[in-house]
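So, here's a batch of structures to check.
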Structure P
Amino acid sequence: MNGNTAVLTLPPVLTHAVAAGFARGLKPELFAAGPAEVVADAGALQQFDSSALAVLLECRRHALAAGRHFSVRGAPARLRELAELYGVAELIPPAAVAAA
């Protein structure tokens, strides 16, 4: 990631029981200040449900409202499957892979 990217790291557990608290803790500054892109890093997700999609969509909403591009890095296969099932996969695109 470069200086034009803000990274939001998702926690290992993002289920209904904790999703609302995590979403409330999102700092508007992450979305509004500086970076052209906001990347949600989902690589640590181990236990999650459809609430994780709601959190990602909330992040996307904040990013787009601030004029930022939004993408997701490291999404587990099951999360991508849930996004397809709920018809929101195109709203949470995968982050571009940086060239080595």
Structure Q
Amino acid sequence: MPKFLIQATYTSEGAKGLLQEGGSGRRAAVDQVVTDLGGTVESVYFTFGDNDIILILDLPDPISMAAISLAVKATGALHTQATPLLTTEEIDEATRRRVTFRAPRG
């Protein structure tokens, strides 16, 4: 199952919601969305700095990730970035595939 790293920053409205629901409330909301699409939440961490929350999700496919991303961004409560995570074995497979590419020359 594809794995994704989600980095998110709350808007002021999102932060107000976090203050009302607490971290457990937000975790429950994330769990519901992900499990409804057939995935699992590996971890959720609240952070300081550029991001307010970091999640690692396992989802059935990239389309599920896109659906979550669109739904979350449409609320305006968070700014998010989703990064696909590849295993060592997946990179090993990629190194075995031959790709013919010619770099541009000036």
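Read the figures in this text as sums done on the coordinates, not as results from a lab. Keep in mind that this is a model prediction, so the values were computed, not measured.
Thinking of P, Q, which structure, once relative contact order in percent (Cα under 8 Å, 6 or more apart) is computed, gives back 41?
Values: P: 30; Q: 41.
Only one of P, Q returns 41 for relative contact order in percent (Cα under 8 Å, 6 or more apart), namely Q.
Given a value of -15000 for helix-only ellipticity at 222 nm (-39500 (n - 2.57) for each DSSP H run of 4 or more, over all residues; to 500), calculated from one of P, Q, which structure does it belong to? Let's see the in-between values first.
Working: P: -11500; Q: -15000.
Computed on structure Q.
Which of P, Q yields 13.5 for Kirkwood radius over Cα pairs in Å, as computed?
P
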